Structure I
Amino acid sequence: MRSLLFVPGDSPKKQQKGLDCGADALILDLEDSVALDAKPHARTITLEFLKAVGAQAKRPLLIVRINALSTGLTEADLDAVMPGAPDAIMLPKAEGGVDAGHLAAKIAVREAEGNLPDGGTRIIPIATETGRGIFGLSSYAGATHRLAALTWGAEDLSADLGAETNRLTDGSYADPYRLARSLTLFAAAAAQVDAIDTVFTNFRDDEGFRAECVAARRDGFTGKMAIHPAQVPIANAVFAPSPAELAKAEAIIALFAANPGMGVIGLDGEMLDRPHLVRAQRLKARAEKLAE
C-alpha cells in the first residue's frame with residue numbers, strides 16, 4: 001500500500017471522492033473525524049459503503065478505523081462493520097501485541113458468525129499514539145497472524161505527552177516523534193510486516209508532503225497515510241519503484257542467481273553482497289504486488 005487515504009465514516013460524498021482518487025487503500029474512519037453523537041449514523045453509512053464497493057472487481061483496499069479499545073465503542077463498531085467484510089481494521093491508540101491479540105479474537109468471533117473467511121480480516125495498529133504504546137512496540141512480533149502493517153501517530157502522542165507542538169519551526173519533527181517514527185520502523189521489521197508512515201496535516205503543502213514521502217521511502221516505509229485526495233498521487237508516485245530501479249533490482253537478482261557460490265559480486269563498479277540482494281528482492285516483490 002503506497003497511499004492510505006482517511007475518509008470520514010459519516011460522509012458518503014467524501015467516501016465517493018476518495019474512491020475516485022486512486023488511493024491504494026481507503027481508511028473509513030469511525031474515530032477522530034466523527035463526533036460522538038454521529039457515530040451510530042457513521043457505522044450505518046460505512047457498512048453501506050463496504051457492501052457497495054467490496055463486490056467491485058477493481059477497488060482499493062477497505063480499512064475501517066474503529067474507536068480505541070479503551071472507549072467502550074469497539075464492540076459496536078465491529079458489530080456494525082464486520083458484515084461488510086472490510087479488508088482490515090485499523091486500531092488506534094494501540095499499546096502492544098496484547099491489544100492486537102484482543103482485537104484479533106473479537107474479529108474471529110464475528111468472522112465465524114458472519115460466515116466470513118477465517119483470518120481474512122487483517123489488523124493495522126497505530127502503535128505510538130500514547131506513551132505506553134511506545135514501550136509495547138516490540139510485542140507486535142508474533143502477536144497475531146492478522147497483523148498486516150504497523151503505522152505511527154504524532155498528533156495523539158503530542159496530546160498524551162502534554163507537548164506544545166510535535167514539530168520544530170523548520171517543519172521537522174521534534175525528537176520524541178522522530179524516536180517514535182524510528183521505533184515503529186524497527187517494530188515492523190521485527191514483526192515482518194510493512195511500515196506505513198503517518199499523516200502530513202498541511203494538505204496544501206505538496207512539497208512538504210512529497211519530502212516526507214521521499215524520506216519515508218528512503219528509510220524503509222512502504223507507504224504513507226493521507227488526509228486529502230490531492231496527496232494520493234504524490235504518495236503513489238514516490239512509493240512506486242521506477243523502471244530504472246526495477247531494472248537494476250532484477251539485474252542484481254539475476255547476477256546472484258547465476259553465481260550461487262559467490263558471496264560478493266561486482267556490478268557496474270559496485271561491490272554487492274547479501275543485503276543488496278535482499279533489498280533488490282523486496283523492491284521487485286513490491287513492484288509485482290503493485291502490478292497485481
Structure II
Amino acid sequence: MELRQLKYFKKAAELQNFTEAAAALFITQSTLSQQIKQLEDELGLPLFDRIAKRVRLTEAGRSFLPYALKTLKDSEDGKDILKDLMNLKTGTLSIGVTYGLSNLLTKAVADFNEKHPQIKLMISFGTTQELLRNLEGGNLDLMLSFYDEPDNERTTTDHLFSAQLSLIAHRDHPVTAKNDIKLKDLPDLPLVLPSAGYSIRSYLDLVMQKHDVSPSLSIEVNDIHTLLQFAQTSRWVTVLMNSTILHHPELKAIPITGADMQRRATIAWLKGAYRKKSASSLADMLILHAADYQLP
C-alpha cells in the first residue's frame with residue numbers, strides 16, 4: 001500500500017468520478033484506475049461500485065476512508081514536524097473561515113505576514129459544516145467560525161470572543177428605533193436568512209422551534225455578503241452575529257431577547273493532529289485581536 005494510492009482513493013471518493021479525480025491529480029484516468037485496482041486487490045475488497053461514468057464507495061470503501069485520511073494526515077504532519085524542527089521559514093497554512101469572522105482574520109493575517117512573510121496562506125470561505133468536513137478530512141489546519149460544540153473525539157476549540165445573535169437592519173429601517181426585539185416578533189418582519197448549513201441558521205431554527213416561533217421567510221441566501229446587501233436596501237432585515245457588521249456603519253444590530261442569543265467565536269482544530277508552529281502563531285494573533293470584538 002502506497003501513499004499515492006491513498007491520495008488517489010481520497011480524491012476519487014471526494015469527487016465520485018475517476019475522470020474528474022484524475023484531472024484534479026494531473027494524472028491519466030488509466031493510471032488512477034490501475035492504482036486503485038491495485039489497492040483493492042491488496043485489501044481484498046472493492047472500494048468502489050462502478051456505475052456508468054460515476055463511482056460510489058462500497059461499504060468497505062466507506063469503512064476504509066477514515067483510516068486512509070488519517071494515514072495521509074499523519075504523513076503530512078510528519079513533514080510539518082521536520083520543517084518546524086529545522087526552523088524553516090517557508091510552508092503553507094490552510095485556513096477555513098466563515099464570513100462573519102473575515103474582518104478578524106484580515107487583521108491577524110496582516111500581523112502574521114509581517115512576521116512570517118514566506119509562509120503561504122490558503123484561505124477558504126464556506127459554511128461551518130462545509131469547513132468542518134474539510135477540517136476533519138485533513139484539508140485545513142484550522143477553522144474560524146461560530147462552531148461552539150464541546151470538544152469531541154474529532155475536534156477541539158479555542159475561544160475567541162462572544163457575540164450576540166441580532167437582527168440586522170439598515171439605520172433607515174423603522175425597526176432600528178427599538179433597543180431590542182423579542183424573538184416572537186420576528187415573524188412580523190420581512191426576513192432574509194442564511195440558508196441551511198450555516199451554523200447561525202441551524203441555531204436560530206432550534207431556538208425558534210423551542211419557542212414555537214415560525215417566521216415567514218421572503219428569501220434564503222447562501223452568501224452572507226448578499227444578506228448584508230439585502231439589509232442595506234432598507235426593505236429587508238436579517239439575523240446574524242452583531243460582529244458581522246463591525247465595518248458596516250450603515251447597518252445596525254438590534255439584540256434579540258427571549259432566548260439565549262450569545263454564541264462563541266472559536267478556532268477549531270483537528271484533535272490529535274500536529275499543530276504547526278505557524279498555525280499556533282496565527283492563533284495567538286487571532287486571540288489578541290479578538291479582544292476588540294468581545295461583548296462588554
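For distance in nm of label points 7 Å out along Cα→Cβ at positions 16 and 104, which structure out of I, II has the highest calculated value? Can you show the working numbers first?
Numbers: I: 3.9; II: 3.4.
Going through I, II one by one, distance in nm of label points 7 Å out along Cα→Cβ at positions 16 and 104 peaks for structure I.
The maximum of distance in nm of label points 7 Å out along Cα→Cβ at positions 64 and 80 over structures I, II, that is, the highest value, falls on II.
For distance in nm of label points 7 Å out along Cα→Cβ at positions 56 and 176, the calculated result is 5.0, so let me know which of I, II that is.
Details: I: 4.0; II: 5.0.
It was calculated from structure II.
Among candidates I, II, the computation of mean count of other Cβ atoms within 10 Å over residues 112-119 that gave 13.6 used structure II. For the structures shown (I, II), distance in nm of label points 7 Å out along Cα→Cβ at positions 72 and 184 is largest in II.
Where does the value 15 come from, among I, II, when relative contact order in percent (Cα under 8 Å, 6 or more apart) is the thing being computed? Of the structures listed, the value fits I. Name the one structure among I, II that P(r) over Cα pairs in 10 Å bins from 0, in percent of 6, 27, 34, 22, 8, 2, 0 was derived from. This figure was derived from I.
Each of I, II could give distance in nm of label points 7 Å out along Cα→Cβ at positions 8 and 24, but the derived value 1.6 comes from II.
Bear in mind these aren't lab numbers, they're just calculated from the coordinates by the rules spelled out. None of the values given here were measured: they were computed from a predicted structure. Cβ atoms are built from the backbone, for glycine too; each structure is taken alone.
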